[in-house]
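Q: For reference, the structures are reproduced in the following blocks.
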Structure I
Amino acid sequence: MLTLREIFFYAEDAPLIFSQYLFLFLFSIGFIVYSVVQRKLVVRNAYLLLFSLFFYYKSGGLYFWLLILSTIVDYYCGNTIYKSKEQSTRKFFLILSLVVNLGMLAFFKYSYYLVEVMNNFLGTEFRAINFMASISNGVFGTNFDITEIFLPVGISFYTFQTLSYTIDIYRKQLEPAKNIVDFGFFVTFFPQLVAGPIVRAADFIPQIYKKFSLTREQLGIALYLIMVGLFKKTVISDYISVNFVDRVFDDPNLYTGFSNLMAVYGYSIQIYCDFSGYSDMAIGLAALLGFQLPINFNSPYKATSITDFWRRWHISLSSWLRDYLYISLGGNRKGKIRTYINLMLTMLLGGLWHGAATKFIIWGGLHGFGLVVHKLWLKYVPQAKNAVLSKVGTVASAIFTFHFVAFCWIYFRAKDVATVKLMLNRMFTDFVGTGIWERVVSYNKVFLLILLGFVIHLLPYRWKDAAKSWFIDVPDLVKVAIVALVIFISYQAKTADVQPFIYFQF
């Protein structure tokens, strides 16, 4: 039985996520109210703004005031840039938006890392201090620990989202929102707020002014996406994470080379099911409310090159990095060498975006290196394009690309670079055939779910489209029964502890 405190107050040990009973309860109540207020656009937008702020509070606590601050700053910066005819004024408010957003991101996400790097380089003993907590303690008499700086949930996502708004207005590619409530609704829209997709204002704001519409087909697609996303997250991702992957990555020396390799394969499908599962649910929930979010994944492990992989993986981020970073650096307009440098810089910064640690910079650098090598390969081995087009070439390219991506995932998941070295050492020095079958039997459920995840992922598109079309066409009672069955299976497979989505930490 839910208590009022559980419903209305943030719990640090149980942040609100889509795969919880509590979210299902809150969304159901919220949707009933929404069905009444949606007839009047002004009321609808204000209601969704308030509901989204409540959702963020339940997910991240009092840090929702940072979200409000970012919203206010970028709304007024965007308006001033749009109205001003003076280039110096336009540039000043663009820089102000960049400084505020990137400054908050740098402070909350990179303070510890930057201080650590500085101390290692200079031999100093500086400490990262939470000056905001210090000010609060001095002014309001609070008792916050000034040595602790917590990362607000989703800050990397909503700062990129609001930045794209001011940059697009500065580039004269977008007109500002009509009022701050509409803009706040765009920024805080809860389905994609804490882990994407990163939505562009040009794609979303026009939808704010359209009447609610939900056809039977749209309802079927929405329910299908929510159901598939929930299954990916709870049945596949969470189970293999808690019961195998986390254990191996926590202490690789306790496991054989085979187990370490299987943990890498397991994490590859875990992070895909976790993140794409969130995206599926976000897109489905938004569709139920009458809004369309962009696709964020397109079978990335079918990619036949690292370039192809980044067209399929976290599409909203890769396109953001391309449009606002790579192109701003000069893109491919300043010669081949500069193109390769821009690719490397973009991916290094993309790696750093994921986390304040050397391992993420290495991860981004590896992907940047892969993109550069692929471009050089196509340039100096032109027949490679024709080879990939053959069936054998396609399969070989996909297998090679997947294993390169999986290798990079080790840096992404391991707690530090030392753990990466341990895992690679175990895989290359302790990979013997004896005992493999016993380990397969011991972890039979885990390995079956890993296999199931890859099989579903690699199914032909026409099969997946046929399954979705069948679900849309079945009678409503059958739909309800299928959704109820999936929810039942998902919660039966659910682990005892709450497993936040992996990208919540970014």
Structure II
Amino acid sequence: MIWSAVFAAIGAALVLLYHDADQQDSGYHFLFARWAHHHPSYFVSVWARPLFTLLYFPFAQFGYAAAKLFTVIISLAAAWQTFRLARQIKFDRAELAIPLLFLQPSFFLLSFTVLTETLFALVFVIALRLHLSGRIKIGMIVASLLILIRPEGFFIGVLWGLWVLRIADCGLRIADRPTFQGRQWANVWRRWARIPQSAIRNPQWLLLASGMVLWWLAAYLITRDPLWIAHDWPSDWSPDGKANGTGPVWWYVALLPLIVGPALIAPFIAGLWRLLKRREFTCGVSAFLILFGAHSLMFWRGWFGSAGYARYFVCVSPAIALITLAGWNELAKQRAKFFNPARNSFAAIVIAVSFLISAVYVDGWKFTRDARAVEEMREWFRANERPIARLICSQAHMRIVFDRDQWEKPAFTGDREHNLALIRQSQNQTLVFWDEETGSKWYGLRAEDFENAGYVRLKSQAFKLEGLFFRLPWNRFGGPRIQQMHLLYKD
């Protein structure tokens, strides 16, 4: 309870201090939830995700900060369920599961934003607890909802089916030191050969499709399009689109400090080795490994728009926390005779360093700072108000501070000429809120292009945006962000 109270206070402080997020996705998810009652198709959108939009919808009506506070609640619930799971599987020091979850830098970063990964983590750990307690069917029904939150639900769903078909044994302990030799390897191959027979004899695995069936039914009732999910599929999620670039197959190995935490890599590796060696907590371990392998391959090959973000692994952050806890306990036991007098001090130092790293990670994101410039420009416009029939903007937070429906946004693409034609066609009393970085990078448009299309420049201002707590001098991560904001108007 003390750990939960500490991180609840930290989460509330983060919401008050940082008014946006490290990526625009957070703002757009909020806008989908905020305006879903005007556009019911948002409730079944492939990008927005049905369960996420439905749960966030009531909170989004009270503003962006309220939606972010709801994420803090979800993060706390995920941490509490992870602690309960640690007790359920009889891990020592179960209470440490809460800081070991929150102090994963990527989880800490997302714990106060409107992104889908934290909700996925909560539903995942609840389903895992149900499965490991023997409530297999209800566990499958809950796990089937993961596809309604993020695409990773597909991979976890397939893995869950293997657990149910007893291809992966999810018992807490199979043997202390299994050796896969001789007859044991023959047993493994025989179990793989029995997959089709198990699937026929045990059709309860079909419950894992219930979430997808529910999505299809809701989409049909709302849109009357039986192929809505296929038609709404984002164009850059093609199998070989490479929309967000590619990277080496070992990319996520290099990102482990952001996934696990630099100070926690040693216990994580020790825990992973221990659990694999003893075949303990195989459900959690296999869930982490399946996502690690899938995302490594997708980013390496450029499949389905995979962007190489460390935040994807927040989906299985409860499993990562418990793997780390297993390693923490193992190292504490092995090194007790050497470090026993200073063990508590050493643990406190590791947690304090992990918190400091996470705080620097949040404060160092330059994009988050744009919210300060956006809000300052909004205050200027309030003092110089003009009627607005339409808002065109380059960032989601601009639309949030004006509380405007993103349905009015022009259908911009990466084609500059197409975008120029759209802004020429815009109606009178159109306000343009544009920035130099995102607007030119995403849409190929600058403030001068709007002026050439007949818009009048109301205000332009340059900003040097630094971190709230850590002001680093270099131009790399954490350094100052040089940004320029523009307000233009079409009479």
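Q: Rg and Dmax of the Cα atoms in Å, for residues 325-476 alone was computed and gave 20.4, 58; which structure, I, II, did it come from?
A: It was calculated from structure I.
Q: Now a separate question. Taking mean projected area of the Cα convex hull in nm², for residues 133-284 alone as the quantity of interest, name the structure among I, II where it is greatest.
A: I
Q: Between structures I, II, where is FRET efficiency 1/(1 + (r/R0)^6) of positions 13 and 205 (r between Cβ atoms, R0 = 35 Å, to 0.05) highest?
A: Details: I: 0.45; II: 0.20.
For this comparison of FRET efficiency 1/(1 + (r/R0)^6) of positions 13 and 205 (r between Cβ atoms, R0 = 35 Å, to 0.05), the top structure is I.
Q: Tell me which of I, II gives 1.07 when you compute Rg/Rh (Cα atoms, Kirkwood Rh), for residues 21-164 alone.
A: I
Q: For the read-out helix-only ellipticity at 222 nm (-39500 (n - 2.57) for each DSSP H run of 4 or more, over all residues; to 500), a value of -22500 was computed from one structure; give its label from I, II.
A: It traces back to I.
Each value in this text was obtained by applying a stated rule to the coordinates, not by laboratory testing. This one's a predicted model, so the numbers in the text were calculated from it and none came from an experiment. Cβ atoms are built from the backbone, for glycine too; each structure is taken alone.
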